Structure formats: C-alpha cells, structure tokens
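Asker: There are structures below to look over.
Nothing in this text is a laboratory measurement; each read-out follows from the coordinates by a stated rule. In this text, all values refer to a predicted model and were calculated from it rather than measured experimentally. Cβ atoms are built from the backbone, for glycine too; each structure is taken alone.
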Structure 1
Amino acid sequence: MKEHISSKNTAVRHLSELVFHFKELLSDDPDLNWDLPLKIDGDGMDHLALVLDGQEIVFRLVYELKPNINWVGSLDWALSEQCLLVVPKLSRRLLEACKKRRLSVIDLNGRAWIRRKGVLVDRHSLPGRSFNYEQEPRNIFVGKSVRIVRCLLTDRKRVWTQKEIVGRTGASSGLVSRIVQYLIHQGYVEKITPREFRVSDFRELLFTWVRSDHFAKRNHTVRYAGFIGSHGELAMKLRDWAVHHGVSIAHTHWLAAWLRHPYTEPVVTSAYVSRLPDEATLKILGLRQVDEGGKLWLHVPDDEGVFMEVRECREMSLASDAQIYLDLQQTGLRGPDAAAALLEWEGFCKP
C-alpha cells in the first residue's frame, strides 16, 4: 500500500485548481492504482484508467466545481460514456444522487464511489485532507446560517425572495445568497424565478439538520423542580413572568409538540428564554434548581435566532415546528415519537 503523504486544508476557487489537486491526489493515492500520466484529448476532458485486480477500467473525467443535484440527475450521456465525476467535496446528498444514477464520483478528499459491472469501490475520505469549494459553507446549521434554514422551514410551500429572508433573519444579503445557492445545489431548494425560490425537499433538509445538531452545545440548560400543578399552569406562569420582565420565550419539546399536534402527553415543560429567572421569581413559582430530572427545563440559546420564528398557539409562544422537531430528537420520554407524529401531520411547517 502506498503511503499517504498529502495533508491539505484548501479552498478550491477555480476549475484549474480542481484539476491540479486531483492529479496530485492520484499520484499519492494510498489505496487505488491509477494509470498515470493522464492523456488529454481535444475537448479538454481527461481520460483516466483504474487498474483493479488486473482489470483496467477507463473513465472519461468530468470536472465540476459546483455540482447540482438536479444536474447530476440529467447526466444520461455521462452514464453511457462511463464517466467519473470529480468534485472538490462530495456531500452526502451528492453521493446519494450519484449512487442512484450509478455514476462514479470522487472528490479531492479521496472520498470515492466507483461502480462498473463487477466492480464496486466505496471509500471514505482520506485522513489529513480537507478540501472544499471556496463559496461552500462549512456548516449551514450554526449561527446566522441556521436562521435562514429555520426561516425557510416555517412555510415549506411558500415562495420566498432573498429580501424577505434578509428581513426576517438579520443575516446579510451575501450570506443569504450563499446559503440559498448551496441549498439549491444540494437539491433542498428550487428556483421558481431568477429572484424567487422555495423549499423542494423539506424532509431531507430537516433530516440533515438533525444529523448535524448537538442540542447541549448550542444551549445552556438549567432544570428546575418543585412546582405543584399542571404543565399548562406552569407554562402560563412562565408566560406572565416573561411578559412582565421583557424576556423572550419560545416553548419547545413535549408541551410545544402537544400544543401543535397532540400525540404524547407533556412530561416536562421546556422553553427557550433570553435569560434565566432570578431567585425572587423562582420563589414565587415555587421552583428550585436541580441537577437531574426536574419538571421545568429552561434553555438559553447561543443564538437569538430561535426567537425570530415564534408562533402563538393557545396563548403560548412556541418555537417553529422544525425547531420543535429537531429538539425532540435528542430526548427520551417518547420525544422521538412525538417528533415523528408532528412530521406526519398535515399542518407541519405550515403557517
């Protein structure tokens, strides 16, 4: 086996850089035996051979800086010509699209899925390599970027404009443009007109958000016990406290899911707040802080964007449907069951 000697952390900006770094990858690939040097034909497309178990498999190389999921789905000619798609970074969505089309693909990080008759290569990224397209966001589910995703999922049928997203999220027009273009390339969002777009695959966008989420890392959570009364009564008292003291509040988890679409009985009152109640308030509410369990969980989020998409339901302020669904995934107490029921409800992620 060849020794992997490359260590990269590079943003790729131009097609020429993609070609250069791909050739560099081939020269020190630790696992796959590529037949070098490359031969370049008249139209500028490289042909490359992979030698595997004595069999030579020839590919026509197709370089793409910004692969679009829909574009991949239209590559009938690429399948007939036995092409190998070369991209800076292979996302999960793009990989799934290539597998569905049986289109071989490789990225600059060494991630490869190669399918030919009698041959299947499915390799993860190589250690020490971290390439990406320069304008591709590293994580769309943090900071102001996730505000854009959350906003889009407040109404999965709505046709949006960039100006509307900027106004609702407080994100810059440049950031909104980059995130929306990325979502379009990944097949989560579709263009309706040059200036209008809407979510085209809300389930996959939501599932991708779930896979990247770490609730404890984005919130400071404090638990309380001691109140004698129903969860609804406790929520009303919290509402009154929040209104009186100018505290932003958005209920989530079980109570919020129950108010939106009753399925499992609330077991804990859980809410995002812009600040925690002081000792005097806790005394009035009959609450004390505890390390485990508790009837009330309050979460102070790292980003205030969660309060930008709040809806009123039965006199309560709730987080957005997508946020509630996300938050329920990492809880016990039948939280995932409540999330699944919410997802299948006709009114989910609608005004």
Structure 2
Amino acid sequence: MSDNNHDQQNGSIARLGAAIEQIKAQLSRVIVGQNEVIEQMLIALFARGHCLLEGVPGLAKTLLVSTLAKSLNLTFSRIQFTPDLMPADITGTDIIEENRSTGQREVRFLAGPIFSHVILADEINRTPPKTQAALLEAMQERQVTVGRVRHQMSDPFLVLATQNPIEQEGTYPLPEAQQDRFMFKVLVTYPSFQEEFEVARRTTGGVAEQVEAVLSPDEIRQLQELVRTVPISDHLIRYTLALVRQTRVREAGIPDFARDQLAWGAGPRATQFLILGAKARALVHGRPHVSLDDIRALAKPVLRHRIVVNFAAESDGITSDRIIDQLLEATPTHEDQLLHDARFEKIFAS
C-alpha cells in the first residue's frame, strides 16, 4: 500500500472512530446501557449485514432501532408483523392509476415500507412463512420483483428483526436456513439495577431528548467500502475456519463435546460473516487490521443461530452459547499450536 493510500485509510479510520463516539453519545441521550447491542448493530451496518434481535418485551428494541436511524440520518420504517400480513404489504404492489387530464390508465408501482434505509421487522416470528420469505429475499438480493419489474432497495439497507423468545403460541419460528441470512443474532437482555434506575428516572419525566444526525448515507457507503479493504492474516482466516468447521458433526477432527451435543453445524456463510464482522469491528475500535479479539468477540452473535443443539443436549440445558464457549477454549490461538495440533491437521486436510 502506498503512503498516500495508507494516509487516506488512516484518515478514514479516524473519521469512523470519531463518528462512532458521536453516535454513541447521541444514542445515550435516549437509550440507557445496551452498549454491546449497539456496537453489534453498527458492525452489521458497516459490514452490510442484518441483525436478528431476540429479547422479551419492554427492552426498548424499537426505540433503539429508530434512534439509531435518526443518528445516522437514515430513513426508517417499522413493520409490525402479524398473522394476516401479506408479502405485498411490505414490498409494495402495482396499482392502476387514471390520468385525469388524458383519461388514460397507467400502471404505477406503490412502494411498500421496505423501501427505507433501516427496517425494523417487529416480531418477525408472528407472520406466516410466505411473508417472512419476501423480507428475507429483499435482505439477500437487495431487490424485490413485482410482476416483471425489479425494484432496488435503498443503499445502505439494514434489516433489524425482533422476536420474542417466551411466546410460542400463534408464532411461525424462522427455520435455521432463514436465520442464516442474518449476520448476527443479538440477545437483548434485562438492564442492570443502575441502568433500570436511570430508565425509570428519564422516562417518567417531562423532557424528551432530541437526537442529531452524525453520518450521511454517502459517508456510510464509503465506510462500508472501507471495511472490505481491512487486512486480515492467513492465521486468523485459518483460526476462523477452525472455529466454524468444528461445529460440523460429520467432519473429521471435531471435538467429542461438539459431536455429542450438536445436531447440525454452521455453513460457509458463518466464516464470511465472522471475517467481515471482524474487519468492521477493527475499524470501530480504531485499528487498521483484524486481531484475534475481533474474531473471538463475534463468535457468539455469528454462530449461535447457525448451530443446532441436539435433543439430548437441549434437555440437559446446554445452549449454543455454551458450546461456542467450549469451542473457543478448545481452539489454540497461537499459529504454531494450531498448525501442529493433530486434531486440527485433520480439519484442515478435510
């Protein structure tokens, strides 16, 4: 890399770091805590991914997403998913419109709420598979087809879908193959005592804080392009592959606990998202290259919805997060140890 390009990259990283701090400062005016959730949402945005947010009602998921959109100067749509919601309700439809001056009728596309920069798909598991598939197609292809015409989505385009883990009646759980379209599965947990105290103090008063825009859509697109240029060493790519391939129960060299506790493992998309997420996280933390900490920090949000715990392990209370912790402990971090471990030699050779 030339000195000029290196200086430009450093300048872009510095601008991103300053922007992240400003975004967090704006969000803190409205949102209390949830720092890890906010960071993972920003990483998904800059890596061109999408997030599945899981948490019980009342944890300010909707407020968090709408406030993030305001701080980024992006258009925002909230879609409440219900059992009677149809695909055309979110993607839009063709309508026949009469031109009053000529009397002629013309077909015009009436865009649905999905044509915004940031989409909150609220309670995605409450709508039938046909409507879920329409949203997931837009996420993957970044376009929708109505009739014979393709309509491009906004750029940037970020889908943040929520689901409630405690209600199962009248829901349509997302199959594993559809969950795989989401870069991260983010768990939104209860606040600490001090955070909830602050929430109670703020939300029962009479003053509403205003959020100012920090980045423009053009600046976000530039930063998304910058993410792809962040270098990563062959060792870290190999380490990422080692983590992901150890979840595949029919492959050679996987640890006994994974073989005993997993029914199905993660596919190649997990590797891609782990690397892209690590690149974005490096920039968010002001570093021009990926570190081992970036990979390890994102292992759970990337893998937790891509591995399937078998019935025996689930009945023992074993979760996907616990298995990921075991995988992180069982995978050597030093390059020499990883390359000369007999078990990983089988994994790399398969």
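Asker: If Kirkwood radius over Cα pairs in Å is calculated from each of 1, 2, which structure is the one that comes out at 23.0?
Answerer: Numbers: 1: 23.0; 2: 22.0.
This figure was derived from 1.
Asker: Quick check for you: by distance in nm of label points 7 Å out along Cα→Cβ at positions 231 and 319, which of 1, 2 is greatest? Display every interim value, and only then the final one.
Answerer: Values: 1: 1.4; 2: 3.9.
Across 1, 2, distance in nm of label points 7 Å out along Cα→Cβ at positions 231 and 319 peaks for 2.
Asker: To continue, here is another question. For FRET efficiency 1/(1 + (r/R0)^6) of positions 63 and 255 (r between Cβ atoms, R0 = 41 Å, to 0.05), the calculated result is 0.20, so let me know which of 1, 2 that is. List each step's numbers first, then the result.
Answerer: Details: 1: 0.20; 2: 0.50.
Here the read-out was taken from 1.
Asker: Further question: Between 1, 2, which one scores greatest on relative contact order in percent (Cα under 8 Å, 6 or more apart)?
Answerer: Comparing 1, 2, the top value of relative contact order in percent (Cα under 8 Å, 6 or more apart) belongs to 2.
Asker: Upon calculation of helix-only ellipticity at 222 nm (-39500 (n - 2.57) for each DSSP H run of 4 or more, over all residues; to 500) from the atomic coordinates, which of the structures 1, 2 produces -10000?
Answerer: Computed on structure 1.
Asker: For structures 1, 2, which has the highest computed value of mean count of other Cβ atoms within 10 Å over residues 47-54?
Answerer: Largest calculated value belongs to 2.
Asker: I have 33, 28, 25 for Cα extents along the principal axes in Å, for residues 223-326 alone, calculated from one of the structures 1, 2. Which structure is it? Could the numbers behind the result be given before it?
Answerer: Numbers: 1: 33, 28, 25; 2: 44, 25, 18.
Source structure for this number: 1.
Asker: Identify the structure, out of 1, 2, from whose coordinates distance in nm of label points 7 Å out along Cα→Cβ at positions 87 and 111 was calculated to give 0.8. Spell out each step's value before the answer.
Answerer: Values: 1: 0.8; 2: 2.1.
It must be structure 1, since only it matches.
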